[in-house]
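Presented below are the structures under discussion, each in the form of structure tokens.
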Structure I
Amino acid sequence: MPTPIFVIHVHDYCHLCETMVSQLQPLVDSGRIVLRVVDLDQYPELELLYSERVPVLTHDDGELICFGQLDRVALARALMR
């Protein structure tokens, strides 16, 4: 089974973003997930979509997992798919 890929959409200097990344880091370190970090300041079209909800965690196919704070239940469900 391939390692699941998740994308976290963030802003620079966002404490909630830093917190979610640090909460996901143990899963990255253990090889359970791959995490791509997307800086919304670099992508105006995504900025319009997500700016009010950062950080936003999605599956690499775009499926929304959670935003604002890490939802561990939603993440666990996403890991089982």
Structure II
Amino acid sequence: MIRARIRIRVASRAMAESIVQSIEPDNIGMEGLKIEPRVSAKNAYFTITHSGKIETFISTLDDVLRCIQAARSTLHGIVKDKTN
């Protein structure tokens, strides 16, 4: 089994919850893949485990990181627009 742990620091719990929700669609339907999200005050945590090939795991991890980055960038843009 292959495992990765990711921690994303954000400005608020609400932002962490939004990031976790943004990858929920990726957490269904793939045999051998499990994404366990967790939220704290200013962090979103993900534990990703996969029981298949390393190549598939790396590809999946890359997809998850891109989704997280897109969500984080979007949320920071929304917050920035609200403060202007």
Structure III
Amino acid sequence: MLQACDTPTMSNVQVKNLDEDLHEQLRARAAQEGTTISAYVLELIRRDLRRPTRRQWLDEIAELPKHNFSREEIYEAIDEGRNRR
């Protein structure tokens, strides 16, 4: 049996209640980048999804080694660094 084409399906996302000012800002940004609004928004989505979620970020921070420095010791170290400039 022949198939006309074997292309992957693409999904669509529709943004509702987008005010005119925001739409104009998107249009201007896309134009500055030399692209369409659709391509510009798709790149924003891709960029955002490459970043860890807030929960993932907080979990990574929780895994960092703990320290026993007092707040005063931290302030003193900052001041010393500034004074060396």
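The numbers here are math on the coordinates, done by the rules we state, and not lab data. Worth saying up front: this structure is predicted, and the values here are computed from it rather than measured. Cβ atoms are built from the backbone, for glycine too; each structure is taken alone.
For which of the structures I, II, III does the calculation of FRET efficiency 1/(1 + (r/R0)^6) of positions 8 and 32 (r between Cβ atoms, R0 = 25 Å, to 0.05) return 0.55? Provide the component values of the computation, followed by the final result.
On the way: I: 0.95; II: 0.55; III: 0.25.
Answer by label: II.
To test your reading of the models, identify which of I, II, III gives 11.4 for Kirkwood radius over Cα pairs in Å, for residues 16-63 alone when calculated. Spell out each step's value before the answer.
On the way: I: 11.7; II: 11.4; III: 12.6.
Answer by label: II.
Of the structures labelled I, II, III, one was used to calculate semi-axes √(5λ) of the Cα gyration tensor in Å, giving 26, 12, 10. Name it. Please list the in-between numbers first.
Working: I: 20, 13, 12; II: 26, 12, 10; III: 47, 23, 13.
Matching structure: II.
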